[in-house]
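Next up, some structures in structure tokens.
Laboratory data are not the source of any read-out in this text; all were calculated from the coordinates shown. Computed from a predicted model, the values in this text were never measured in an experiment. Cβ atoms are built from the backbone, for glycine too; each structure is taken alone.
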Structure I
Amino acid sequence: MTKGIRYKKNYLTGVIFRINFSNILQLSGKNKEAAEKFQKEIFDKFPNVHFQFNNNINVQVDIQEGKSESKLEDGDLTWIFTDEQNIKQVELNSKSLILAYRKGAYEGFEEFLDDVSLILAALRWYMPFNLTFLGLRYINQIHEDVIDDSNIHEYVNKSLLNNVIFELEDNEGFSQLFSRLDLLKDDYQLTFQYGFFNPEYPNASAKKDFILDYDCKLTKIDSVNSQFEVEEELKKMNKIIYDKFKYSTTDKLKELMEVI
């Protein structure tokens, strides 16, 4: 997850880049043609498109009767672009731009950054706007066939395990177990969540995957004013996440991933 370090295999089920910005009037409303220029620029990598409306709740109050009525109304449009394999997705609306990789899509940070550069360049048609959020997130989901509560100490740094491993009585079983750590480093905030995730919660007997979830955001967003600066910030955030992943895991897990 940093330049010079590549793995043949990984356990990533989600890699997400996101920016929020001040409302872009050109993309507001329900006009499906409003993002045509953006679509043309990313078409080679993201040829498929569909649309969804962000629902708004309109609450009307009758003062005389003392009653209120809520109505669900269609709001602004979101364009959703996907690649041919449907494992990479771009979401664009009047207030945000997201690039999301699903399981099997991520092959390295340089390739990921290339896609970020593509969609940021395509967004230039709708400038100027002010950024209000910049985030990068990596979600690792390691199957129980690799890590379970009996061998976790072989794959995860023991300093993380105080809140994860504890003695269970014979008639007990845990349904799900997560820990969360929020860190501040320079101009960045990293939220690190880790533990056993249960897709069948609260069924205690269900198989549980081990999650390593690193969610980093820039706290001083006002300092970012260009595509180049966004990409430079992403490189720094990627390094922060990689360093924490490296610390969180043992050499045994990295051997399974096979450094290239």
Structure II
Amino acid sequence: MNPTLSELLNLIKQHSDAQTMAVKVLPSILACVGADNGSLILLSGDRVVHKVLATKETFAQVSEHKLQTVLAEGLAGWALRHRQGGLASNTELDERWTSMGSTEIASAMVVPMMSRDTVIGLIAFHHSTRGQFRERDLANAAELADTISPMFDIALLTESTLDSLTGLCRSATNPSAVVDWQGNVKVVNEAMKMLDIAWEGVNFSQSLLPRELNVVTIQQCEWDEPRKLMSLPFHAHVIPFRGFGAWVQLTATGEAVST
């Protein structure tokens, strides 16, 4: 594997959430093709779920209307619709180009991030010199996108799974909590809060759940039958989603699990 691509993968592997991955990897991606700046947008269908802009301006300063205009009418929108990279060697002469920020961009290209035959993101490369980017640069950018896309897809799927579990947890009547695969307690519903054995925002090891469940890590919470808690009159039902997290729900002794 190309040393540059290998370094990018190693950089991404150091992080688990999609937004942090995008922030950390974008400068290296831009440097690989000699771009002055650029952006990385992650998508869920036609919805933008994460965005990173590698300029002095931030996405907070870019209106939602302008972002949607770029995705609908600009070079990014063209790449999204055609599912292939788009090159504008001279942005002044390319009718697909729509400026998103105030930065002077004379040459640009956008490549889609594809995984499972789906566009999960777009990477834009900008330069202040006209004619800076050529077809070979577009090919290199596409190769970079192909290499990192699966890892971003996994991160986005993890977020989606955790979001679904969080919704189930909050609506459950029995004491429930969602813990990600790294052991971070993502959500604790009101019934679980009343027991005061798990708290949102802490690590699984910092709660009282390991003691009550007689485990050390969330990865060990894989059992077929409900497990009796050590000191409380409840049984624990744990549904693990390997690599993503686990949903922990408690039922009073003799009660059936319900959501």
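A value of 1.11 was derived for Rg/Rh (Cα atoms, Kirkwood Rh); which structure in I, II was it taken from? The correct label is II. Quick check: 19.9 is what I get for mean count of other Cβ atoms within 10 Å over residues 144-151, calculated from one of I, II. Which structure matches? It traces back to II. Name the one structure among I, II that helix-only ellipticity at 222 nm (-39500 (n - 2.57) for each DSSP H run of 4 or more, over all residues; to 500) of -6500 was derived from. Comparing all candidates, it corresponds to I.
Which of I, II yields 3.6 for distance in nm of label points 7 Å out along Cα→Cβ at positions 24 and 104, as computed? It traces back to II.
If relative contact order in percent (Cα under 8 Å, 6 or more apart) computes to 24, which of I, II did it come from? Traced to structure I.
Ranked by distance in nm of label points 7 Å out along Cα→Cβ at positions 184 and 208, structures I, II are topped by I, which has the highest value.
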